[in-house]
Structure I
Amino acid sequence: MLKGKQGRFRQNLLGKRVDYSGRSVIVVGPHLKMYQCGLPKEMALELFKPFVMKELVEKGLAHNIKSAKRKIERVQPEVWDVLESVIREHPVLLNRAPTLHRLGIQAFEPTLVEGRAIRLHPLVCTAYNADFDGDQMAVHVPLSAEAQAEARILMLAAQNI
């Protein structure tokens, strides 16, 4: 039985940690629109942390990046309002392995939800061949303006019915 990741392949080449991404179990979110997904608040805060820090400084809620980071670590109330405004402008990509065709990765508009599970509209599950018995999905944040536009125009779940 393989235990841990000691070998060269298992340690470096097969899997790495990636910034601006996360992974969680999916659960049904029937109240969501087809192009929306529910992101857990803590996951969203971690994914969008640099954007939230920048916004806190620009709005004058923090004097510098260090104080903005401290506000986020202490989870002060104004952080959630800034996070809401940040995610309104950023689509996220949801991917369920194995990605066998182009519908295996789709874009969604995130909404903040309580808990630790990603919420999905039930009608988008057929594209992913997903169900709600413990399947996991990965979340990726497109960073550049071009990537965000591509996600919004070409990859939004409502465009791929």
Structure II
Amino acid sequence: MWRTVSVILLAICLFSAGTTSPAYADAMRQAAAAYARGDYIRAANELSYLAENGNPRAQALLGFMYENGFGVPQAYDAAADLYHRAAIQGDAFAQSRLGLIYDKGHGVPQNAILSYKWLDLAAARATKRERDYYLRLRNAVASKMSSGQIVEGQRLALIWAPGRW
């Protein structure tokens, strides 16, 4: 499973590297290469600089590393913070991970409504394959909610705009 996750993260890094400035692309390539060879400490260091400078993709990937303890101490609160910073900028991967963090209560208070909101937003911004996966996750969360909670989660997703909570 972690091998698959590594390949997916590497592909994400490389894809996003081709769409931005050369300096950013180079840093993302270096982070992806370090991650692929299992040098998670180097990958985290490369991503940290970009994340601190507000790059949502780096924030999301570094959040994943904190969530799973890859190259950094496992810290759900740090993961939640990084995911949130990327999610409010519209990063679908971060939105999905933040939704799962709220579902489990890892690093944040457990909150099904916010979990639903973030998973719904992730599905709205994702590719077809990712969208189906995010919708399955959202629907699994919804199966534990009242109809009123679902309506509130939908309302929060509808009024959300990039840059807002």
**OP:** Can you spot which of I, II the value 1.3 was calculated from, given it is distance in nm of label points 7 Å out along Cα→Cβ at positions 60 and 100?
**Re:** II
Original post:
Which structure, out of I, II, was helix-only ellipticity at 222 nm (-39500 (n - 2.57) for each DSSP H run of 4 or more, over all residues; to 500) derived from, given a value of -24000?
Top reply: II
Subject >> Ranking I, II by relative contact order in percent (Cα under 8 Å, 6 or more apart), the structure that comes out highest >> reply: I
**OP:** Compute FRET efficiency 1/(1 + (r/R0)^6) of positions 36 and 92 (r between Cβ atoms, R0 = 25 Å, to 0.05) for each of I, II and report the one that scores greatest.
**Re:** I
Original post:
When P(r) over Cα pairs in 5 Å bins from 0, in percent is calculated, the result is 1, 9, 17, 19, 18, 14, 11, 8, 4, 0, 0; to which of the structures I, II does this value belong?
Top reply: I
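Read-outs: derived from the displayed coordinates by stated rules, not from any lab. If you're wondering where the values come from, they're calculated on a predicted model, not measured in any experiment. Cβ atoms are built from the backbone, for glycine too; each structure is taken alone.
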